[in-house]
1. Using Cα Rg over 2.2 N^0.38 Å as the calculated read-out, with 1.30 as its value, let me know the right label among I, II.
2. Determine which structure produced the value 4.8 for distance in nm of label points 7 Å out along Cα→Cβ at positions 40 and 320, calculated from the coordinates; the candidates are I, II.
3. So FRET efficiency 1/(1 + (r/R0)^6) of positions 48 and 224 (r between Cβ atoms, R0 = 41 Å, to 0.05), computed for just one structure, reads 0.10; which one of I, II is that?
4. For which of I, II does distance in nm of label points 7 Å out along Cα→Cβ at positions 168 and 296, calculated from the coordinates, equal 4.8?
5. Quick check on the output: 1.2 is distance in nm of label points 7 Å out along Cα→Cβ at positions 64 and 368, derived from one of I, II. Which one produced it?
6. Of the structures I, II, report the one carrying the highest value of mean count of other Cβ atoms within 10 Å over residues 8-15.
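Taken together, the values in this text are just the output of simple stated rules run on the coordinates, not laboratory data. All values derive from a computational prediction rather than experimental measurement. Cβ atoms are built from the backbone, for glycine too; each structure is taken alone.
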Structure I
Amino acid sequence: MASIRNREWVTPQGEKKTAWVVDYTDQIGKRHIKTFSRKRDALSWSAETQTEIRRGTHTPESASVTLMDAGEMWLRHCEIGGDGSDPLERSTIQQRRQHLELHMRPFFDNEKLARINAQLVRKFVRWMLENGRSREMVRKVLTNLKTLISFAQGEGLVAHNVAREVKFRRSDRDDEPIEIPSKDEIRRLINTVDGRWRPIIVTAIFTGLRASELRGLTWDNVDFDEQTIRVTQRADRWNTIGSPKSKAARRTIPLAPIVLNVLREWRLRCPHGELGLVFPNGRGNIEAQSNVYRRGFVPLMAECGLCDEEGKPQFTFHTLRHIAASLIIEQGWQPKRVQTVMGHSSMAMTFDRYGHLFSTPEDDKRSMREIQARLLG
C-alpha cells in the first residue's frame, strides 16, 4: 500500500516550502518514503512503484547500488562468462571499461541506479555531444549503457532498463546503405591479388569471414570433402586465440570452387606451425591484423586503382565481408540463411546491414509477372 501526502514547512530563512511525500511498503514489508516537488510526479512514481512491488522487482533507492558499482559487476560478468556463455574477448571488455571510466563515470559519478531515468539518460547523451564526443562514440556508449542496465535488471538491481527507450542516430546519413564495390572492382581485386595474400583475400570475398576469424582459422576446420569451413575460434588484435564473437558466430560456411582451389594450392606452401593455421605469418604463427591490412590489403587496393589522391583505400578490409553478403543475397538466399552464414546474432542485424540488398517492390512486381507468364503463357 502507498499513501501520498502534502508536506509544508518554513526554512530558517523564512521561506515557505512544499513537497509531496510517497509513503509506501515494499514487497518484503519494509517501509520507505520518497519526496517530490510536484504532485503529478509523486502520483506517477507511486503507480509505477506499486506495479514493481506486485511483480517483486522493486528496488528501493536506499538499497540501490550505483551505476558504477553495477558496471564493475557487469565487467566481471563479461570476463568470466557469468551466464554460462563464453567470456567476451579482451578487446570488447577493454572497450566497455573505457566507456565506463571515460564517459559514464564523469557524468553519473555516484548516481544510484534507482534514480536514473530516461530523462537523465537523454541529458547524458547531450552532455557527451557538448563535450566533444563524436556521434559515433555517443552511439556506442549509449549501446553499452543499455547493455549494462539490462545486466543490472537481470541481477535484480533495478526494475526497468530506462535507457532502452532513448534512441540516438549517428547522423542523418544512418539509413544510407553500406557502400559495396562494383562487380568490375570485385573482379579486379580477385584477378590482381597474388602471392601469400591471394588465399586470404579470395577466402574473405567468398565466405564473409571476419578478419579475426580468418586469422584464427585452422586447417582442421577446412573440410575439402564437404566443401565447407567451420568457424570455431578467432584471433583477437593481441594475437590471442579465443572463442568466436558470439554463439551465432559459430557456424559452417559453404565454399565456392575458387576458394577450394586456392586453398588446396596454398596448403602445399603454407608455413607450418603448432597451431595449424590456414593464414599464418612466415613463421607459422598468428598473423598480425595490422600486417594483413598494411602489407596485403592496402597495396592491393592501390594496384587496383581503388585509393584516393592521398593513397587512402576507398574501402576497408571489412568491405570484403560486405561483398560476400551482397553476392549470396543476389543469388537469392533467404534472409535467415544469410543471417546464419554471416554469423549475425539476430535477423534485425542482417536487415540493418543489408536490407537494401534484398528484393524491392519493383523486383516483386517483376516476379509476379514472371509467375503469371509461366502459368498462363
Structure II
Amino acid sequence: MDNNIEQEMNLLLSNFWITKEEQKDAYYLLKRNQNKVREFVSKNLGNKLIIHDRFIKLEKIPTIPKATFGISSFIDSFDYVMLFLFLLYLEDKTRGEKFILSSLIEYIKNTAITLELNHIPDWNYPNNRKSLIRAIDYLLDLHVITLKDQDSKSFQDTALADALYEVTGLANYIVPAFDYDIYDCKTAEDFLKKEWGDQTEEKGDIRRYKVYRHLLYSPATTKDELSESEEDYIKKMHKTIQKELMENLSMDTEITRNLAFIFASEDTIQKDYFPNQKNISDLILLINQKIITYKEIKKLPLNEQECFSITYVEFEQLLKEVKEEKAIYFGKKFLDVTLNKLQEEILDYMQAFHFIKKEESMILCYPLIKRYIGKTKENKDVKVEQLELEEALYV
C-alpha cells in the first residue's frame, strides 16, 4: 500500500488549519486520507489531528520553544494581548453574527481595565491601533472573521474610523483545549512539560515524538538543542528516521554529528519553508555564500558544534558588499532601506531559520549556512530591473 502522504502533511505543516470553505479541495484530500495521516502523526509526532466538519488542524506543539513558532506578522507581546482580548470578544458570538469595529475597541479597552492589565490601550496612539490591526488581519487570514464594509479612512489613520465584520464561528477553535490548569504555567517551557504529564520524557514514545518534532517543526536542530536521550535516539535510529520521512513525506533528511534537518521537495515549497518565494530568501542565500567565502579566507576556527563567529561589524561589511555586487537581485524594498535596517531584518530572518544566533557582541554562525547558498550567473545584457536567483544550492 502506498503510504506517501507528502501532499497532505505539507498542507498541515504549512497552514494553521485547512478550512472547508476556503480550501475545499485540500480539505477533502485530507478527509479522504485521514487514516494514513493520523497513523503517521500518532506514531511519530504524538500531536492531535483534529478532523472537524469545517476544518482540519494539526496542533503543532514543538519540543522546545523558538521564535519561529510565533505569529510572523506580530511585532511585540502587546499584539498577542490584542489577539486574546479579541478572541474573548468573539467567544459568545455565533456564526453569521456581525459586529462593528467601534464596539470591539470599546470592549477591548474596558476588558483590559477590568483585568488590570499593565498596558491599557489608548486608541489615540497609532502604535496601539496598529497592534489591533495586526490581530484583525491575522484573524481575517484564518477566516475567523470576514470584512463586510469599512469607512474610506482606515483605523490605522484615525481612531474614529469604523468597519463592519462578520463572525464565521471558528474563533473558539484557535486556542488548544488544555487538559490541565494553564494558570500553573508561567513560561512556554511550563506548557511543554505539562503536555507529557507523568510520562518519562527520556525513553519510549515520548523520545521519538520529540525527535520528529525537532525535524518537522524546526528549520534545523543543532546538538546543543538535543537532550542526551534525543541525541542517542538520533544516533541509533538515523537510518530508520531517514527511511520513514522519505517513504511517507518524500523528504530528504541530513543527520550529522552536530546538525539534523530535512529538505522539502522543491515543488512543494511553502511560504514558511526556506528557501521560499520571498525576496529576502534569495538575499540570504547570497549572504550565506559571502559568509562562507569570508570564513575560508580568514580561516575562522570552528567550535565543537562546527559553528564559527563573526562580529556585527564584519557582517555589516559583508552585507554592504553583497548589496553593491548583487544589487540587481534586491527588490525595491531592500534597495531603498538603510543598511542598518536591512541588517536588522536580515539577521532576524536568519536567526528565525537557524542560520545564526545573535549574541551580545558576536554573531554565531551555525553549520546550516553552508548547506544553503545562492548561485548567480553573469547577465550583462539583461534589461530587466529585477532578477531572481538561478538556483539555490544544497551542499
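1. Details: I: 1.30; II: 1.08.
Corresponding structure: I.
2. Label of the source structure: II.
3. Values: I: 0.10; II: 0.90.
Of the structures listed, the value fits I.
4. II
5. Only structure II yields this read-out.
6. Numbers: I: 7.2; II: 21.0.
Of structures I, II, the maximum of mean count of other Cβ atoms within 10 Å over residues 8-15 occurs in II.
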